[in-house]
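Following this line, the structures themselves.
Every number in this text was worked out from the coordinates using simple rules, so none of it is lab data. Fair warning: this is a prediction, and the values are worked out from it, not measured in the lab. Cβ atoms are built from the backbone, for glycine too; each structure is taken alone.
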Structure 1
């Protein structure tokens, strides 16, 4: 069983309101920096265990994979600043993959990669489709691949992928602990005012909720007549529901921190998050395969509706309180 990666709800969410003091410093130190520190530590452990245990004790590598992937999902809504630079976010997480580029890229590397290709300096230049957690997910858990590719070949590529994940995670952590944190916590060329930094955090919340609504649930739900269970995120490793849960739990923390000076809004958001997370936990459907079953589908749709209710509260109550709006994000064009 995977170790749960969620920050405890007892974290101190005591940042003062925007009118009294900026919200960004508290959220940066209590949520963002710990998330990227955990990602770096778990990614490093994944790379180490892949090198030492891929052939001899693959269960240890698999556990490290789940731990590191949990850490990425917990940090993944912070898709600005260091994560945007040099396609780092996509290099860790190329998803959704609408055209099957990741399976094609992984198969191509397995067929013709050389030791030189897999060296860290060279592998860093590979396509984002061949790198990151989703490439590793396909490599480790695709049943057809397991039956056709020798374990040694798969392990060689797994080592290249995990060392690249660790490299990127270490860069993200370093930049968040130092340079970019200072940009978030004091007026800077990036964020001239506290309101601009708050808007960035608010956008992280709205985009994270939208991703869960439109992609994590919307893609596998498809339509009633044509559900698409194989579009569920990381279904091969049975992580689809897990990703939804980890994301919602961490967005819950962010929402409470942003609403700290609006008690009624905070109470509403807390109640709505608790309801939707509880509903998701009761699904007991790791791959969201229930989208193809009429009764189970209704329960998944109820979770989706709960997320839409959250999005409405955030847009109509939290945003006006903060004096910000989400603006455009990359999902809006999908």
Structure 2
């Protein structure tokens, strides 16, 4: 059985992109007997960009509800909070002593942030990839499902695993990447590169999992479409429209063909296309929303899940820490 690990930051309300790209996929994997799945809420990572303590406290239990409502099978999975397992920060320090600063400076996420918002760079953001490596190597994960934007960080983790193994003897498996993590487009116009920004909390282009069907429709109704379609009778290019881009994740092949042909021929209006999209999204999320509403009435469920998740995670991290300390010569002299 392979160990799969994934985390999600508690930075806000989960949205459709999180659900399609991560949460629903993780739930399916947790039901697969080939995998032991570890899911954690990355509250330490959240601190690199979100400083409002009350917001973190508010969002964290909601993240857990999302996993549970999506159907995560806890018979061979665990959900825990990153900060409940302090061994991860100890391991991050030990790994940081093996990490060249130039490797961190060369990571695309850091370079982009430094160029665009140099005043917002903090040491936590700079060291973020090392803590991420500790998250992965602590439970000795075999597989990590990530999007393309996170692949450089996984490559750093792989490099650190190899470096440790070369210096101190083989211990860490070199984690693999589960391919095809989906980056779902948001309700945004096409950018200058001919693509669509991924759905993200900071961009204000999301359909939130907690939105009602009416709220979902309200957001889709006012979303931008192909600028060529000024009037109902104007033909358009569906590849220039975020509505069609979203259809590809929630609609049938027949509906996709209907949308494409109708847009190019002006046989349908944008509102017709938007209505079908809204109906499909609401249908996809109906069962999830119902389960989530029921779970929200049982706060003890969240606590019990996290207590058990912490217990399981600490067993794995403690074993790793003892091996790593011994090999690196950092013994517990006072015990």
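A few notes on this one:
- helix-only ellipticity at 222 nm (-39500 (n - 2.57) for each DSSP H run of 4 or more, over all residues; to 500) from the coordinates reads -18500; which among 1, 2: 1
- For FRET efficiency 1/(1 + (r/R0)^6) of positions 80 and 232 (r between Cβ atoms, R0 = 30 Å, to 0.05) computed as 0.05, the structure of 1, 2 it came from: 2
- Answer label among 1, 2 for the case where FRET efficiency 1/(1 + (r/R0)^6) of positions 168 and 296 (r between Cβ atoms, R0 = 41 Å, to 0.05), calculated from the coordinates, equals 0.30: 2
- Looking across 1, 2, the calculation of Cα Rg over 2.2 N^0.38 Å that yields 1.10 traces back to 2.
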